[in-house]
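Structures for review follow.
Just so it is clear, none of the values below were taken in a lab; they were calculated from the coordinates. If you're wondering where the values come from, they're calculated on a predicted model, not measured in any experiment. Cβ atoms are built from the backbone, for glycine too; each structure is taken alone.
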Structure 1
Amino acid sequence: MKALFVLPLLALLIADSGTRAATPPNIVHIVADDLGWKDVGFNGCTDIRTPNLDALASGGAKFTQFYCMNMCTPTRAALMTGRYPLRYGLQTMVIPGPATYGLDLGERLLPQALTNAGYTTAIIGKWHLGHADTKFWPKQRGFDYQYGAMIGELDYYTHSDGGVLDWFRDNKPVREKGYTTQLLGADAVKYIERQQTDRPFYLYLTFNAPHTPYQAPREYVDRYANIADPTRRIYAGMVTCLDDEIGKVVAALDRKGLRGNTLILFHSDNGGTRSAMFAGQMADMSKITLPCDNGPYREGKGTLFEGGSRVAACANWPGHIKPQVVNGIIHAVDILPTFAFLAGASTAGGKPLDGMNVWETIAEGRPSPRTEFVYNVEPFRAAVREGDWKLIWRTLIPTSVDLYNLADDPSETRNLAAAHPEKVAALQARIEALGRDAAKPLGMIYITQSAMAHGKPAMATWGGKAPAPVDGHGPAITDEGVGDPDHP
């Protein structure tokens, strides 16, 4: 009698936990930088060619509701920790070049969990979770191998920003010629070729393309002579070069005989850039037409609208991921527990995770266990989604509240806050609860300290040139284009 009870219970527990492959897979985790949602063929792009990504998407899972944070550092922190960036102070801004802070050393990261499960780990590409002290660098945070940039924005050919080199291999500076996208792709191929088939690996391949500055090899720009806008033409070349390098990585897996036991996950780190304020600092973007296309989704990087966080994404693993369109919600924080599940890695010993294991959603298209998405919670603004309802709350004067039903209005054109005060109140209560548990934003602390630091006064002289005035109508870090004529 006892056996009749225990066996069905055991079967239920196994089914509930999801199906893990007999052999832990290799994981190639590819992240693009500031890629527009509609700037890949599998999301309907017609003027930029991405055949390699399209093949991965058509042969695997194409996601319609894959979400990241709305900026680079917060997303990368969420991926590495499985926890909301508000938990450890990285919810506001990226880490600026002159800043000395980084991802809290008390956080246990994804490569540490995978290493303990027998994986070898590598980051090839952009880190952006702390650069001013080597204690924040990826080799000190669990990665066995590192190659690429520590900060966020760099020249694609000099591999530097403001004359400061940002190109390293295993903590040592590297001075070499080449276009960063191609260098990263080539290094990923070499890494795959070095792997032993008896030990799984995790490759975090984080391209800086197509982030600003907009630069591409002439051969790629020339492929798009049909695109009239010069910036879109360069951007298209950047995206196609990125796609070519991803194709070379897939080919290397095939040659090595690893493709059948390798999960490939691709996504952008946030939506494409639609505001010059969020387009980087190495060039003046205010006088060009920003080239990113987020399709039906409003706004882009840095904002709390869908265009800031809903990203282009797909996953492919032959024989394990069913070719399909996956509509379930997946959050960047879900990647760590999902990878840990597939690897047989323990998440114990770290801080409580916000992420969930969404493998059955990825592989089979089953309903996501996630019904909530936290876009962000900052002292001056926040947004959260529960089911199909999304609230954006700006707390600085003049305050504003937006409520959207994403099932009916994914483009966020109809603010329903006045018609549903009870829903507004419930979502505001959730935001307040998250805010009470949040760490102070390190980005805001940095800005305040920098602005208030004593320095040389900008004093005018009689009859001389006055200091440049502050533009009272210029953008602020809290702006999202609300009220501008171009936005509903």
Structure 2
Amino acid sequence: MTCSRGLSTALFVLMILTGGVRPLAAAPAGQMTWGIHISLAPTWFDPAETTGIVTPFMLMYALHDAMVKPLPGSSLAPSLAESWTVAPDGLTYEFVLRKGTRFHNGDPVTAEDVKFSFDRYRGAASKTFKERVTAIETPDPARVRISLKQPWPDFLTFYSSATGAGWIVPKKYVEKVGDDGFRKHPIGAGPYRFVSFTPGVELVLEAVEQYWRKTPQVKRLVFKAIPDPSTRFAALKRGEIDVSYWMTASLGEELRRTAGLTLKPAIANNTYWVYFVDQWDPKSPWHDRRVRLAANHAIDRQGINQAETLGFSRMTYSLIPGHFELFWQPPVILHDRARAKQLLAEAGYPNGFDAGDFTCDAVHAGIAEPVVNDFQAAGIRVKLRPLERAAYNKGQVEKKFKNLVLSASAAFGNAPTRIEAFVAAGGAYVYGSYPDIDGLFREQGAELDKKKREVTLHQIQQLIHEKAMFAPIFNLAAMGGFGPRVEESGLGLITGFPFSGPYEDVKLKDR
């Protein structure tokens, strides 16, 4: 009997070493706490509501899972879909679901859930999907087929990460509890399940040990809403939180000087730019390209970079991140106040002019304030109007703002997805557009030849620059920090993602 037992143990160990059996992962343990720079909104618990911004993904990477999504080392990694194929004509995408994946309530993830999640999606790109997708079919419980009206080279980018359409929710549960019930107690297929939510205070999640990619190492995640950066930093120093988002430069300097704390700047998908939303109004000063050029030359980008992100951000001179596929590098825009004043004089404003409100997300006031000062010094007199994020996002979607807006996007995607959302006619955040750019954008949208498409997209970006449609500021280095208990914060693991992720990869030192 003893001999038999010993032989069995030896065989089992051999099977592990040769890959025959997967060794059991250690059970999740401990708690990691984040200090969040904004108040969490229940709408971010629901992939159907994603509005084209990155903020909801901060929670979706924990609660939910996607067919395909960005993961470390890949912008399009297989997830709930273990594989997919594309028809030679580019009109059909077929996905094969990964076996054994389940929602937090134990229900299996099926093709019907995938179809239901797609049909239910009503976020910023829902109109785009309706215009381009002819059918979504479920040939069997493990396969999904999506058919397009015409080739759409960016379909997977939109489906995987630029929207929430490919992030899957359980059909039966949603139909049972309704949208409101789902937001109160979301159930997904991600590495962490919902435990509790106290509005304005915190969200608590717990590890799902059977998560397909790997067993999470941390048992409990807590996201605390601490909008004030100084308060977040104090909480990090006291050990009340383990990871902090959105550190200012002064706090970042202090963090670097504090024993046990680590500053972790990471180039994100975030870009910032001043949007001249009235440039299509012939009565507005912003209709004159010279005025828009003056605003561009007025901004001291390097000064803002040093003051806000300790010089870690990148100067791309574009609203498109430099690491995005199909990016075109515009020429350097010099900070030249004298040139700005000269351009204003040539446009008929030798003494400058009153430019009205400059609206921004209150979280980004640290970037907006020096822009205001630079504008004032050049003769462009503006009044900063910071809004709480929910109000700012609502105004952007509804296109309610006038004069100037500090626009920003941290959404996943590529050059065409950013152009579609902010530049081309009909985009979710587009106040106006130009026929030549719109024509080129339609042309590239169905082009399957990558080289030809690249040429067209570079033309579009060159026109955006030449027309001075925007005053780009920089490609942000997100200034996160973490405390002495943390071995892996997750910051910077996913290219361009400004938050921690994937959450199943975060780790405490005492593990």
Structure 3
Amino acid sequence: MKAQGVRIIAVEAGSLAWKTGLRADDLLLEINGEPVLDQLSYQFLISQRDRTHLKVRRPDGSLLQARLANGGEGIGLDLAADEVKVCRMNCVFCFVHQMPPGFRKSLYLKDEDIRLSFLYGHFTTLSSSDGAELDRIVRERLSPIHVSVHATDPQARVKVTGNPREGHILRKIDHLLEGRVDVHTQAVIAPGLNDGATWERTLAELWERRKQGPGGGVLSLSCVPVGLTAHREGLPEVASFTPEGAAAWIRRWEPEVRRRTRENGGEPWLLLADEWYTRAGIEVPGRSFYSRTWSQLENGVGLVRRFMEHTRGFLDRPRALGFRDRRLLLLTGASFAPILERAAARLNRAAGASVRVAAVRNRAFGDSVTVAGLLCGRDLLYAAHADREARPGPWVDAVVVPSASLRTHTGPTDQYTLRGARPRAEGTFLDDMTLAELAAQVGVPVVPGGEHFSHLLDHLRWIERQPLPADLARGFHTGGLNQPQGAYNP
């Protein structure tokens, strides 16, 4: 990969880099003879040797070469941000294509970056990854990577993705596996496009590549029902799964999940997303159905079961009495509302609380979108006002919103950005309303729910002592919050 260098934007005073003479606006070209591509590349290269050789270009064009005895540790540099790579696919069910107009620029970006896949579990189709980038994944041990396969049959994959050059996804996956890189995979299933025999082939070919030894392997395969918004004007016709269709999928593949779990040494490999169960109105399976490490939790696999497990343990502890006499309104998406209602009823009985749940209609994306993470601030505001008007007299002490509907900058790096994007405030909903603005219009404190009731209790106690924090991570648990990086804040 061609060396272009990365600009140094800050040098820690007194650090090894400072003592060597490195300063802001220098261009870091190479470390130990290898090109520095970005922050992640820098972190990998700087850790490889006890003594590090740097090649730097100064603002006046001169070169500086230096050797540092850093012991494989960082040397005190802060590097400029890198632009997020974009997807080259044109998937028939791409959510970006189904976005209504009027949202901020970054929501219309089809991001596909192997760095985000490695750091955050974002799924990539690998369409923007050529041979050189695949080699980089292997060289820098960016493992595991998360790959959207959708179909291993080349013709079916081209039909789904709309890119005739990206049908042979197994060639890229095999490149990674040969380099001892592990891969998590997913397939978004659309009736008539990649279900039936196409799905069975996908399952069989990825199962053949599952992790079985010291080399690279496919660690898991999840299947997710296609999600469609109300904004598909001019897009190809795509069918959705009805409740009956989702129930039929569960009946067919749940036994197969259990069989392959046994054949995979007891670790679940084939994963059914929670949305199959919420669409069908069927309770999710027990804990043993899911990975010991909650593999692909960020992809909606096991979120419901994990919440239920936390709830059961929480209600058995004295800490649950912290909800005594609290009057709360919990807002959530339509798909999770029945589960949350049952949990709230148990909490009310156990703690003497008055906790109610309201399913929020998604007016921005349409009624077909029922997940909590895609609720906008105005959707939540409308639901809160409607609930208040329907209940004369004393209302609630606080309103609770889904953590997944809020964005925060918290993360291991802020090095990935979008050209022209404006950094957003902490605690921002998709429509740019902030948590503080929502609270001001609702008229009572508004807090994120966290991942479970124990998180929620901490949040309620926080706002009893002090105002809503400007930085959510300072006062609230970040678990469950959507956590992009730096200025890339979709």
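Cα Rg over 2.2 N^0.38 Å, for residues 89-232 alone computed as 1.04: which structure among 1, 2, 3?
Attributed to the structure labelled 3.
So if we calculate distance in nm of label points 7 Å out along Cα→Cβ at positions 129 and 433 for every structure here (1, 2, 3), which label has the highest result? Kindly include the intermediate steps, with their values, before the conclusion.
Values: 1: 2.7; 2: 2.0; 3: 3.8.
Going through 1, 2, 3 one by one, distance in nm of label points 7 Å out along Cα→Cβ at positions 129 and 433 is largest in 3.
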